[in-house]
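So, here's a batch of structures to check.
Here, each number is a calculation from the coordinates, and none is a lab measurement. Keep in mind that this is a model prediction, so the values were computed, not measured. Cβ atoms are built from the backbone, for glycine too; each structure is taken alone.
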Structure P
Amino acid sequence: MKRVFDPNIPELMDLAVLENGKPSAELERDLANLRWLNRQFGAYSILHRFMKRWFSRRASGGPPLCVLDLATGEGDLPRELVLWCRKRGIPVTVDAIDMNEATLAVARERSRNFPEITFHQGDIRSWGSLSESWEFVLCSLALHHFSGEDAVLVMRNAKRLCFHHLLVADLERNRSGALGIWLLTALVLREPMTKHDARLSIQRAFSFEEFGSLALEACWNDFGQARFPVTRQALWIDRVA
């Protein structure tokens, strides 16, 4: 299954704008659908797996865990991360970045009870100063929005901004995933924006081999790569050199 990526045919959520200072109802429904998909189809479980791997022995009451979330969307993964830390008494601060102002408006509204999270608007290919770094950098379900060249820029920047743990996760392009998404959006998630974007996303996603090649091009060293349910894959570095 060949990757289909045309920068002139973006996902509809990337085109969303504020209407009279507010996000559209269609965008809010779409982001709620994405949150449900993240919970049911692997994004949350991947996050939990690596939080347990890296931070389960972290002492409560110590210095805050500093996290950077690139392409945060409506902020559901940072909220899930904060809840995980709260249960264990681990202080945490999260800087969450997204390009789209309308999406950030939804994220801020849905994260009102999460003062640990600060939202920023910016381009994740270049965001952040040379003097800034975070202990844990996360980027989930973002790379398929970019060309191969720009995806490498995102991964280089993610590594530059990280001084310890780095995790990048996304869809894996394959025929079974494409069929599953087609059926899901035909029978369950039938809203036009969700249907359009979900079907386009799996076509834009990278294969397992392509995903690993991106890490090599981005000069990642000693990284891990694995497949996860459902039609998900991840790259990570346990300790950034």
Structure Q
Amino acid sequence: MRVLLLEDEPDLASAIKRTLNQEKYVVDWFENGTEAWDSLELQYVQYTLAILDWLVPKLSGLEVLQRLRTNKQPLPVLLLTAKDSLEDKVVGLDAGADDYLVKPFKMAELLARVRALQRRSPQIQPQIMRVWNLILDCGTRSIYRLDSKQDKEMVILTTKEFQLLEYFMNHPNQVLTTDQIRNQLWELGAEQMSNVVAAQIRLLRRQLAAVDCDGLIETVHGQGYRLNATNGAQ
């Protein structure tokens, strides 16, 4: 799950980004609305959620939200603001915000709001995804393996391994190019080795083989990689 964060307070933005990263989200942080809108408009990456501070430089979070809705973009939006009057909340919700969080707030509440948006927003992937004998719980950001008795055993993955498997499970049986994977799973501006995708897939395959899912991710020569959702362990 990739999140666009628009927040001009560095300390708060860093705290939000760190919290979301710990929960295995990919986060792109922008300090002004113009840069945030450029990223949304260009559709260089596919976001599943936007967290927008109302009052930021150049283009406000509210204006970014209004542009999204004017362009018929259904991206779920959580609006952050110090504006706590009923009138302000009405303005934000009427502009198309899916939720509204007043500053100051606890990070636990922010995460709860994000999870709630996941549950009720059709634009965000289902809460539970299954392929072969693996279950990905988007609510708890966890992976489980079902044994022969259908009991759950947690699979421990690194953050990037989890993000990679989640991306594949959201696109079963589709060929994903190296560029698509790199663009979607690494933050904008992050320095990357040329073979970062191949290296990460090798690591994930090693983890999957350890839980009897060897062959889940196939190499499609000359094109990219594909999650084989049809022929696996039952």
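Comparing relative contact order in percent (Cα under 8 Å, 6 or more apart) across structures P, Q, the highest value is found for P. Could you tell me which structure in P, Q was used to calculate distance in nm of label points 7 Å out along Cα→Cβ at positions 32 and 112 as 3.6? Computed on structure Q. When distance in nm of label points 7 Å out along Cα→Cβ at positions 64 and 176 is computed for each of P, Q, the one that comes out at 4.2 is P.
Computing percent of Cα pairs over 27 Å apart, for residues 16-159 alone across structures P, Q gives 20 for structure P.
Comparing Kirkwood radius over Cα pairs in Å across structures P, Q, the highest figure is found for Q. From which structure (P, Q) was FRET efficiency 1/(1 + (r/R0)^6) of positions 40 and 144 (r between Cβ atoms, R0 = 35 Å, to 0.05) calculated, if the value obtained is 1.00? The correct label is P. Each of the structures P, Q was assessed by Cα Rg over 2.2 N^0.38 Å, for residues 80-183 alone; the largest value belongs to Q. Taking distance in nm of label points 7 Å out along Cα→Cβ at positions 128 and 216 as the measure, the highest value among P, Q is held by P.
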